[in-house]
Structure 1
Amino acid sequence: MSKTSRIPGFYKLTLEERLEVLRDFSGLSNEEIELLSNFGNLGREVGEKMIENVVGAMSYPLGIAANFLINGRDYLIPMVLEEPSVVAAASNAAKMTRKKGGVFYEVTDPVMIGQIQVVGIEDPYFQSQAVLSEKEEILKIANEKDPILVKFGGGAIDLETRVLDSPVGKMLVIHLLVDVRDAMGANAVNTMCEAVAPYIEKITGGKVYLRIISNLADKRLVRARTVVDKEELGGRDLVEGIVTAWALAEVDPYRAATHNKGIMNGVIAVALATAQDHRAIEAGAHAYACRFGCYKPLSRWEVNRDGDLVGTLEMPMAVGTVGGATKVHPVAQVCMKILGVNRASELAGIMGSVGLVQNLAALRALAKEGIQRGHMKLHARNIAMSVGAKGELVDKIVEIMVKEGKISYDRAKEIMNELKS
């Protein structure tokens, strides 16, 4: 009998029943079933309620990056990720920024954009002005949906209109601008967009299709900057090397993609530790990198009049400290306590600062000895464990591979067999 993934009522099954379906479908062993159903520090009760069709949980390492001085305050930075060398690199680079005061940031107001798409209009430019003439009523309808947000100083604050050409003809797109305060804002913005859609149809005579938040949060920005003493960095040659490495990213999207990936190593690690919508942050960052029509680096590195390295970063940062998984995941709550943060603006500033420092670490490694030297030494531990090594055997295999300069799965297996025999 052939296997099928068509399982009516799968969502109605208990956790144990779903695991039995997986056992039959994939031939899982008792040990694999037990591993899947270990919820760790998340806990089964929380895990089962966070998403649908739950069968277990998957753990990632949580590390702490030290040495961060941000806006004059010391921070320990919780980071969740699987890639070796990132936490160590962030800690090392953060230490280099301290001599000149660390990292500084500013954030703009937490304004998110909700998009309302209107089609089937003969005179979209005329109707765009008609919509704007009804701005106060539209904002009133939107704000009636979230009086608590309004009470705390937020809510719908403005409208923008755009007429766009598309493969299906001209369409009117209305942007509802919402100050979401300390929330990420998706639920509030989406609810408001849906609430005003019927009134917009009445004004324009068109049909509304999409009513949803935009993850290109280009009105909710973080700007981070740092000065790195040239001697603390390792000398003038390294300063010039970092600026030269950045310059390639400025003119080449192939390099810019990897440059920005290094920034996101830091940003997303903190986002995961604090249970943010990291997919929205990632999408917004890369869209913002294309805002001039070509993919560009999110950071900039220059030499100042003293010969020191100066770096700046600007990117959207839609994060929240109220609602969502941040208030549900127990470890995310602990990480927020480690950071000592309760405002979304501070969390956004920290994440932007970590992204800039992570970028510094990567560029310094590239300009000095290449990215692989430190990375592969730490990666060797993962290789050693992947071949089944445990305890002291892991360290011995790593030591031999690093000394030989041969870090691979096959070599790790050979060394382990040799040491065991």
Structure 2
Amino acid sequence: MGMKVICPSCGRSYSSFVPPRCSCGAELEISYDYSAVDVSAWKKREKGVWRYRELLPDVKRVITLKEGGTPLFKAKLSDELNLNVFIKDETRNPTGSFRDRLVTVAVSYGLPYAENGFAVASNGNAAASLSAYAARAGKEAFVVVPKKIDRGKLIQMIAFGAKIIRYGDSVDEGIAYVRDLAGLNGFYDITPENNIIGLEGQKTIAFELWEELNPTHVIIPTGSGSNLYSIYKGFKELLEIGAVDEMPRLIAVQPERCSPIASEILGKKARKEITKALGLYVKDPVSKEKAVRAVKESGGTAVLVGEDELDFGERVLVNEGIFAEYSSAVVIPALFRLSEEGYFEKDDRVALIVTSSGLKAYYREEKFSIGGTKLEILKLLGEGERYGYEIWENLEKPMNYQAVYQHIKELESLGLIEKSRRKGKRLYYRLTEKGKRLLENFSE
């Protein structure tokens, strides 16, 4: 069957790497032989991204961690709002976010071209995901992430052994940087703003929603706009193959503080300031035009959410049994606002996309577990190997030696330090490679 990428303007075809735009400037989109798709075949296969292989790029080897096939369930707040509300829980993906759908396809497809490894520019989730999938593929991952980043995501990258480059204030600055980095070093760049191949994996959210619910509305947290566009493309393909008669209305949700896509849809002046919802901090999204078009063509709308509403969104999702990061929790205040405005009808089926786990989030220092004494011990060992008594003696705060010994044992069990040698009764410790990487990234 195979995918096709042919420029609608100049006719140039693309295969190994598919940029968002042709060299002539025209927008590119991946297409398939839709007349040959038999959706009844999907139901006989295991749930997950690769269930829909007729509408995915051909790959020689699938690198998978069993992503996709995430739960969809009716929300308790359906009764409160007198509305049929369903939650699509993308936190259940292998690394805790919807980006696993993008990365399984991008890595599987890019494997023949990734002799020296893979690269991505990301504000967190795609970098954490690539770190895991590259490890699974036996390849190196080079991740370009902003200086302001959720620490849980950074810990994932460190744990999977990714090479981390901190660059710029937001992901926007890393996109051109990673393009050059990949070009000069022979890495396969999976950044969706540079290479749209992985978006084919993200669109499978639409296929799963159709199979289980066939929603009338889909509410989507929006940063770069790539997830919104992917879901739109998925439903557009379902229309193409005759599986659905109409597209659901797509609703883009952004924080008021950083709202380039939602503001354009609503005809308001956009702000580009830092937000607690760090995963949505994208100041100049490359996919803005595509995302705006997706919302307008679906007959949808956009909602702006205040910083003071993020905790409310998180709490409501917790009551549903889901711990989501702020970047996902925006869907709740958006739903309440639209419901209050009478936007929905009683029989509508509204799907909320919860994109990422709260365990991955929190930039705030107090939420970071390797802090205080443990971080001080790591810093001491960063200067060179030391034995237990020497570590205790050099700590700034007076502390019982037994408590220090306990910290050392815990750091050892986390794989951050290791025994280096014994000299008489003295047992020396040093940082592991993992410990060095953590110290590099957390001592800023």
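Laboratory data are not the source of any read-out in this text; all were calculated from the coordinates shown. All values derive from a computational prediction rather than experimental measurement. Cβ atoms are built from the backbone, for glycine too; each structure is taken alone.
Quick notes on this structure:
- Here the criterion is mean count of other Cβ atoms within 10 Å over residues 24-31, and among 1, 2 the highest value is seen for 2.
- Each of 1, 2 could give volume of the Cα convex hull per residue in Å³, but the derived value 207 comes from 1.
- Read-out P(r) over Cα pairs in 5 Å bins from 0, in percent, for residues 120-255 alone, computed value 2, 10, 18, 18, 17, 13, 11, 8, 3, 0, structure in 1, 2: 2
- Distance in nm of label points 7 Å out along Cα→Cβ at positions 56 and 232 - highest-scoring structure of 1, 2: 1
- Computed over structures 1, 2, distance in nm of label points 7 Å out along Cα→Cβ at positions 112 and 344 reaches its largest value in 2.
- Among 1, 2, structure where helix-only ellipticity at 222 nm (-39500 (n - 2.57) for each DSSP H run of 4 or more, over all residues; to 500) as derived comes to -15500: 1
- When relative contact order in percent (Cα under 8 Å, 6 or more apart) is calculated for each of structures 1, 2, structure 1 gives the greatest result.
- For 3.8 (distance in nm of label points 7 Å out along Cα→Cβ at positions 40 and 360, calculated) the corresponding structure among 1, 2: 2
- With mean count of other Cβ atoms within 10 Å over residues 72-79 derived as 15.2, matching label from 1, 2: 2
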